[in-house]
Structure 1
Amino acid sequence: MNLVTVRCNECGAPLETSDSARYLTCNHCGSQLSVQRTASSIFTEKLEAIEERTEAIAGSIDVIRVQNDIAQLDREWVMEREKHLVRGKRGTHEPGAGDVIGSVVGLVVGLIMLCAGMSASSGGMMSMIGLFFIVMCGVGLVSGMGKAERLRSARTLYESRRQELQAELARLR
């Protein structure tokens with residue numbers, strides 16, 4: 001076993017240690033040291049400094065993890081939102097009040113046609129068309145309201161989870 005002399009990087013005191021030692025404690029200031037070796041030198045580094053850097057790196061990794069979780073959640077929301085969109089004459093859109101109003105207008109038109117057909121002497125065809133409007137618009141109304149509610153529920157879950165992740169990110173920073 002060969003002895004080497006190194007200096008404490010905290011107080012500068014000379015320290016003798018074996019050439020294979022990895023850690024030592026300074027007899028003068030009590031600092032816990034890590035023995036570092038390069039091709040041309042041997043020196044000490046205070047373990048506290050290493051721990052501080054390690055903790056800083058771990059904190060940065062946690063921030064990056066949460067940022068990635070937010071980005072993943074956003075990508076998943078885009079795909080989830082797409083599932084809830086409805087197709088119309090002008091492309092896709094979120095189901096909402098416009099769809100409900102359109103269905104209600106269709107119900108009213110169907111009801112008017114049904115009533116007009118029933119009051120006319122030969123209004124059987126108009127009554128049938130009115131009944132068809134009522135059924136189709138009724139189905140559209142129920143379907144549109146269900147789609148709007150499912151979208152609202154999915155959005156609420158997404159926004160809640162995103163707020164949790166944003167809070168965690170703020171805490172980490």
Structure 2
Amino acid sequence: MDIDQLIQDCATAVSDVAPTKAVREILARAVAEPAALLQALGEPERAGIQRLHVSDELTVLNVIWAPRMTLMPHNHNMWATIGVYGGREDNIFWRRLPDDAKGRVEAAGAKSLGPKDVRPLGEEIIHSVTNPTAKLTGAIHVYGGDFFSQKRSEWDPESLEERPYDIEKNVAYFEEANRAFAK
């Protein structure tokens with residue numbers, strides 16, 4: 001598995017007429033051999049977001065979820081494709097409540113992803129993510145834009161009210177999950 005080639009293939013796919021479909025096929029090939037991907041990326045030891053590539057057109061991340069870690073509902077405002085190579089990533093999909101002044105959402109479905117599974121997400125998707133297992137989960141996340149500078153929203157986990165997404169807080173949450181995992 002050549003990570004540089006994976007990134008180059010994804011960068012080429014961005015200009016495809018159906019970029020999510022093209023990236024899905026690339027990720028499907030990559031996660032089809034989890035052991036090769038693990039060898040190329042290294043065995044995960046802690047939760048985190050490893051930036052493999054970030055540009056205005058494309059972000060490729062190696063996301064490691066801590067055991068039982070949950071990230072609140074959020075959107076990306078760009079297409080995304082997720083390929084899991086180890087563990088489990090459960091996604092709950094949310095929809096906006098019509099005519100809700102506070103931008104609240106309600107659960108609208110779910111999809112559990114395990115090793116070798118790939119899932120595209122449209123630009124309008126709102127989802128939350130949970131690792132329900134007692135071990136680290138690894139997934140390649142590919143986004144059709146700059147994941148770190150895109151203006152987007154997150155929803156309060158209790159009130160489900162919309163607020164601006166706080167990237168620094170969410171990155172720090174991975175460190176909090178590592179501390180909890182270490183105990």
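Just so it is clear, none of the values below were taken in a lab; they were calculated from the coordinates. Only a predicted model underlies this, so the values are computations on that prediction, with no experimental measurement involved. Cβ atoms are built from the backbone, for glycine too; each structure is taken alone.
For which of the structures 1, 2 does the calculation of Kirkwood radius over Cα pairs in Å, for residues 22-85 alone return 15.6?
For Kirkwood radius over Cα pairs in Å, for residues 22-85 alone, the value 15.6 is produced by structure 1.
Taking 28 as the value of relative contact order in percent (Cα under 8 Å, 6 or more apart) derived from one of the structures shown (1, 2), identify that structure. Could you put the intermediate results ahead of the total?
Working: 1: 16; 2: 28.
Clearly, the read-out refers to 2.
Going by Kirkwood radius over Cα pairs in Å, for residues 62-101 alone, which of structures 1, 2 comes out largest? Don't jump to the answer; show the numbers that get you there.
Working: 1: 12.1; 2: 12.9.
Largest calculated value belongs to 2.
Which of 1, 2 yields 3.0 for distance in nm of label points 7 Å out along Cα→Cβ at positions 38 and 78, as computed?
Value 3.0 for distance in nm of label points 7 Å out along Cα→Cβ at positions 38 and 78 corresponds to 2 out of 1, 2.
When mean count of other Cβ atoms within 10 Å over residues 94-101 is calculated for each of the structures 1, 2, which structure yields the highest value? All intermediate terms of the calculation are to be shown ahead of the outcome.
Values: 1: 15.0; 2: 11.8.
Biggest value here belongs to 1.
With helix-only ellipticity at 222 nm (-39500 (n - 2.57) for each DSSP H run of 4 or more, over all residues; to 500) derived from the coordinates and found to be -8000, which of 1, 2 does the value describe?
2
Compare volume of the Cα convex hull per residue in Å³ across structures 1, 2 and report the one with the greatest value.
Comparing 1, 2 by volume of the Cα convex hull per residue in Å³, the maximum is at 1.
From which structure (1, 2) was distance in nm of label points 7 Å out along Cα→Cβ at positions 14 and 142 calculated, if the value obtained is 9.5?
The read-out was computed on structure 1.
Going by distance in nm of label points 7 Å out along Cα→Cβ at positions 6 and 126, which of structures 1, 2 comes out largest? Intermediate values should be presented prior to the final figure.
Working: 1: 10.2; 2: 3.1.
The structure with the largest value is 1.
For mean count of other Cβ atoms within 10 Å over residues 134-141, which of the structures 1, 2 scores highest?
2
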